[in-house]
Structures are given as structure tokens and as C-alpha cells.
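Readers should treat all values here as calculations from the given coordinates under stated rules, not as data from a laboratory. Keep in mind that this is a model prediction, so the values were computed, not measured. Cβ atoms are built from the backbone, for glycine too; each structure is taken alone.
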Structure P
Amino acid sequence: MRKSDTISGVFVAGTGTSVGKTFVTAGLTGWLREVYIDAHAIKPAQTGAPQDDDAGRVAEVCESIKASSCLHQFEPALAPRVAATKEGRDICYEAVLEDTRSIAAEHEFAIIEGIGGLRVPITEDYEVIDLIADLKLPVIVVARSGLGTLNHTSLTVEALEDRNLSVEGIILNEFEGQTAAEQTNPDELERMTGHKVACLPPLETKSPKDVVRHIRENMPTSMLPRSIIERIN
């Protein structure tokens with residue numbers, strides 16, 4: 001465990017909900033921990049709990065409850081601000097930001113998992129994209145593979161870059177390449193955004209080792225900081 005004024009890590013952002021952020025977060029965290037990097041996943045807020053438990057899934061894949069943290073949980077499967085209002089609770093954005101920083105600073109590398117897409121409200125005044133900007137972390141964008149992803153993904157990248165945030169790459173999840181859209185989307189997204197696009201094929205057996213192996217074999221190391229690349233190559 002380490003304490004520092006700065007944090008090292010990456011933010012796994014999505015073009016929307018259920019696009020594969022947790023899968024990528026879990027596999028990446030497990031991969032880094034396999035090579036003895038003190039990686040830790042952080043979910044700032046979880047809605048739809050307890051049925052949805054993204055931090056729990058990361059812990060399961062990493063086979064360690066020390067691999068992940070969740071700061072806030074809400075039962076309604078809604079945006080955090082709306083879910084909190086439904087439950088008569090308040091979310092303090094400054095506390096979410098500082099708690100995320102504090103936990104991240106205790107570890108060598110933090111993987112922060114987003115909540116839905118960039119414009120999801122955490123509080124009345126702050127959205128997911130504000131958290132990314134305040135954390136000042138590079139971003140990996142996870143998106144669907146099929147028809148419609150050109151628009152959703154390019155708008156997501158544009159929004160991040162408008163805030164001077166570094167996009168390290170795009171991951172198209174559940175990529176089968178069977179439709180014309182899927183066959184052409186990777187190259188077209190690279191042309192539209194100027195960023196590397198990686199394709200994650202479907203994984204039928206999602207055992208912990210399978211998830212880690214799948215990310216290790218399909219996610220380019222170029223999406224990670226140089227200091228981490230040197231450790232895993």
C-alpha cells in the first residue's frame with residue numbers, strides 16, 4: 001500500500017450503460033495483479049444494487065475482495081443523482097472525488113469504472129465527465145460493436161477531448177464481425193477519432209481466469225501508461 005499526492009491509473013468510460021465497462025475493468029485489474037502490480041478497481045457509485053454489483057464482479061474475477069472498492073450503492077437502477085433522490089439520500093460530489101483519490105493513492109495503479117455514459121448525473125451539478133476531468137486520468141472508452149456505435153463513440157470521444165482529456169483507445173465489446181456495420185466500424189472509428197480501436201470477441205465461459213486471459217490477449221498494451229507496459233511486457 002502506498003500514499004501519494006498523485007494517482008496513477010486509468011478511467012474506463014462507456015458510451016452508455018451495459019456496454020462492457022465492468023468486463024474490461026475486471027479483466028484489466030486481474031491482468032495487472034497477475035504480474036504483481038498493485039492494481040485496484042474503484043466504482044464511485046453503483047445503482048441497481050444489490051443485483052448489480054460491479055465491484056463485486058471485479059473482486060470475483062481477481063479472486064480477492066481487496067481488488068475493488070465501491071463508494072456508494074443505491075437500489076434503484078437509475079442515475080446516481082436520481083437514485084439518491086428516490087431513496088431520500090444525498091451525494092456529496094466533493095466527497096466522491098476525494099474518496100476516489102484517497103483510495104487510488106493507496107495503490108500502485110487504479111482503474112476507475114464509470115457509471116453509464118459521460119453525461120450521467122452524479123449530483124445536481126456534476127456528471128461523470130466532471131469526475132474524469134477532476135481526476136485528470138487518461139481514458140479508455142468502451143463501446144458496443146454494432147450499428148449506431150459510430151455516432152455514440154465519436155460523440156463520447158469528442159466530449160472527452162473538449163475537456164482536454166487524454167483518450168488512450170477505444171474497445172468495441174462483444175465484437176463478432178458478422179454484420180456489415182461490425183466489419184466496417186473499427187476502421188471507420190479510427191478514421192473518425194484518430195484513436196486505436198481494439199475488438200473484444202464474445203466470451204462464452206466467463207470464469208475468472210477466462211476473463212483475465214481474454215483482456216490480456218485482446219487489449220493492446222499501448223492503451224496503458226509506459227510505466228505499466230514495461231512491467232507487463
Structure Q
Amino acid sequence: MLCNHLRTISPTFSPELRELNDESDFESLLNPNGLISICGFGSLLSETSARSTFPELINFRVGRLVGFRRVFSVVGPIFFARGIANTKTHFKTFQEISGATVEPCEGEIIIVSVFEIRKSEIPAFIEREREYRFLAVMPETLDGKPLTSSTSPAVLCASYSDEEFFQNRCNEGKEIYFQQYGEYEIHKIWRDDILPCRVYLRHCYLCVTILQFDGSKNLRR
């Protein structure tokens with residue numbers, strides 16, 4: 001059984017975690033070569049999958065992130081677009097429509113991918129992942145050494161909230177935003193009553209196992 005896919009309270013974000021609010025915040029993380037590091041924790045654990053989103057990514061590698069856990073609590077519009085969202089399950093009240101996100105959790109460690117993209121790719125990244133909270137984090141190698149420099153942390157897409165999203169990111173308003181779900185009548189993005197999309201979850205599992213980790217154990221986190 002996957003733990004942590006449901007939660008009843010919003011995560012508490014430590015003031016020590018730096019939140020990135022605009023493009024200038026992202027640019028402050030650029031390394032001397034003009035590149036910014038990205039942390040992947042779901043489908044981006046696969047280099048092939050990561051390259052389908054970031055064709056020109058540089059230096060794909062695997063590491064770990066201390067103090068975070070995976071949760072499945074964000075509605076994935078792409079699952080509806082591709083016809084793989086399951087809104088009619090045996091659980092009745094729980095739809096299989098969620099993608100992965102992460103939230104701070106003391107004592108937890110997750111496997112992540114880390115890679116670099118160019119400054120010119122930042123605006124598209126922000127727009128594509130706008131439903132998430134952007135955090136600056138310090139991923140480590142599997143044996144606990146820094147994967148990025150202290151002056152150039154990596155960007156992590158973490159759990160957000162509907163209230164913050166519609167206040168800070170969504171210019172078109174709720175009514176227009178939710179039109180993308182059409183007949184499915186989705187009216188909330190961040191939820192504690194949904195299950196992972198099965199096709200997506202299987203993809204994440206395979207990504208982890210290809211990296212030669214125990215997928216069933218790592219995806220519990």
C-alpha cells in the first residue's frame with residue numbers, strides 16, 4: 001500500500017525553505033555557467049521522460065533529498081487530456097486522478113533526479129508547473145554529499161494550495177481555469193480525497209526500478 005497519498009492537513013513550510021516567487025528568484029540560482037538545477041521526483045526520474053520535457057537538459061544524475069516525502073494530492077490535467085484519468089473507481093469517493101508532489105517531512109528521504117537547464121528555459125518551466133510551489137533545495141548524492149553548490153540550489157516543485165494558486169499565479173480566474181476539465185467537473189486542484197492515476201504511478205514505479213532502487217519502498221515516501 002502506498003502511504004502518504006492522502007493527507008488531511010496542509011504541510012507546514014519551514015521559514016528556512018526559500019520560496020521562489022518570480023523569474024528573478026529563479027535567476028538568482030543560476031550557476032556560473034548560466035544554468036539552473038532542477039529536482040525531479042516523479043516521471044522526471046526517468047532521463048528519457050525528462051528529455052521529453054527538457055530536450056536540452058544537461059548532466060542528468062540521481063541523488064536524494066532529505067526532509068521531504070512524496071504525496072499524491074494534486075489533480076493532473078494531463079491525465080484527462082490523455083484519457084488515462086479514472087473517475088469511476090471501486091472506491092466510489094476516491095478518483096484515480098492524482099499526480100505526485102512533495103512536501104516537507106522531518107526524517108524522510110526521497111530519491112530524486114537532478115539536471116540543469118538553460119536560463120532561457122525558465123519562463124516555460126514556470127508556466128508549465130505553475131500549480132506548484134517552487135522551493136530552493138539542496139539535493140545530495142546517495143552517500144550524502146552536495147549535488148549542487150551552496151550558492152546554486154536546485155528548484156523543487158512542491159505542494160501548493162488552491163488559495164495561493166488563484167491569488168498569485170492564475171490570471172484567468174477559476175471559472176476559465178477549470179474549463180479544461182470539461183464534463184468531469186473538477187473544481188479543486190489540491191485535494192486530500194484522490195488516488196494516484198494508475199498509468200502515471202506505474203510509470204513512476206518503473207522509473208525508480210530502472211534506477212535500480214526498490215520502487216515499492218521508495219514510492220512510499
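When relative contact order in percent (Cα under 8 Å, 6 or more apart) is calculated for each of the structures P, Q, the largest result comes from Q.
Which structure, out of P, Q, was mean count of other Cβ atoms within 10 Å over residues 127-134 calculated from, if the result is 20.2? This figure was derived from P. In this comparison of P, Q, the computed figure 4.2 for distance in nm of label points 7 Å out along Cα→Cβ at positions 95 and 119 is attributed to Q. Source structure of the calculated read-out (mean count of other Cβ atoms within 10 Å over residues 143-150, 12.0) within P, Q: Q. Using distance in nm of label points 7 Å out along Cα→Cβ at positions 71 and 159 as the calculated read-out, with 1.8 as its value, let me know the right label among P, Q. This figure was derived from P. Please state which of the structures P, Q yields -5500 when helix-only ellipticity at 222 nm (-39500 (n - 2.57) for each DSSP H run of 4 or more, over all residues; to 500) is computed from it. The value was obtained from structure Q.
I have 1.1 for distance in nm of label points 7 Å out along Cα→Cβ at positions 55 and 87, calculated from one of the structures P, Q. Which structure is it? Of the options listed, only P reproduces it.
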